[in-house]
Structure P
Amino acid sequence: DRHGFGHVKIFASGGIDVDYILHLNPVCDAYGVGGAIADAPMVDYSLDIVEVNGEDRSKRGKRGGRKRLLELDDGTRKVLPANAPQPEGARDAQRPIEEASGDGDIHALRERVLAQLATGVFVL
């Protein structure tokens, strides 16, 4: 409003519950509360478009372009641009879904994910 954008509405979402809504009410116009009212196991995540037709894209404040998720020797993970040099000892943490499912059985992978959701113990 200070800059003349009174017509712009603010929509907040992502991990929002009643208490946070009350905190944000002075500045927000609407809320996305799907996770707060869901009555089923869920995994909270978000996705960003980072590339369109081979061209880097991103929201302001985000890093555009294709990325790699690497696992380091000490067990930590690091996200780097796809074309960045790989640190010594690092290995790709992402695998094709066929590899993640073990023998290529996508139904077995689905069952593994459902079991992890049921127990709350997640193994990548």
Structure Q
Amino acid sequence: MAYRVEYSGELMEFASLDAALDCARNAIVNDLGRIDGWSVEHDEELNDWYVRGVRNGRRIGPTAIVTGPRGRQAVFEEWERRVVFIGETPADAFAMAAAWLEKRPDITTLGDVGWHHTADGHQLRVYFQP
């Protein structure tokens, strides 16, 4: 197996990074209950990901560590841009994002989507490659 997940003394192995991150997130939700989002940090030198739950804008609970394959030293440079939509409701933010993307048919792939509730409203961050 290529990826290992360590959380609360348990160790699990997975063939893909996506499966390992999903496992880490599920373990955190099962442990903590309701959360608002995720904090994921990547240590490029070690090829490890540190996953924590976020509630009310703060990281909470233990950290799940996803250990990636070792030994292959490589640098991957991907340039992405970010656009942020802030709406009064989640539906407003998603509607703004959908309208914005509809006007840009050249954007065919999204790199990531982030979701946060802030004092300004519901914030949707969309990462894309131009």
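Of note:
- Taking relative contact order in percent (Cα under 8 Å, 6 or more apart) as the criterion, the top-ranked structure out of P, Q is Q, with the highest value.
- Structure responsible for 0.65, with FRET efficiency 1/(1 + (r/R0)^6) of positions 47 and 87 (r between Cβ atoms, R0 = 41 Å, to 0.05) calculated and labels P, Q on offer: Q
- Origin of the derived value 17.4 (mean count of other Cβ atoms within 10 Å over residues 63-70; candidates P, Q): Q
- Answer label among P, Q for the case where Rg/Rh (Cα atoms, Kirkwood Rh), calculated from the coordinates, equals 1.02: Q
- Label whose coordinates, when distance in nm of label points 7 Å out along Cα→Cβ at positions 7 and 31 is calculated, return 2.8 (choices P, Q): P
- If you line up P, Q by distance in nm of label points 7 Å out along Cα→Cβ at positions 39 and 55, the top spot, with the largest value, goes to P.
- Origin of the value 0.90, where FRET efficiency 1/(1 + (r/R0)^6) of positions 15 and 79 (r between Cβ atoms, R0 = 30 Å, to 0.05) was derived from one of P, Q: P
Coordinate-derived values only; no laboratory data. Since the model is a prediction, treat every value here as computed from it, not as a measurement. Cβ atoms are built from the backbone, for glycine too; each structure is taken alone.
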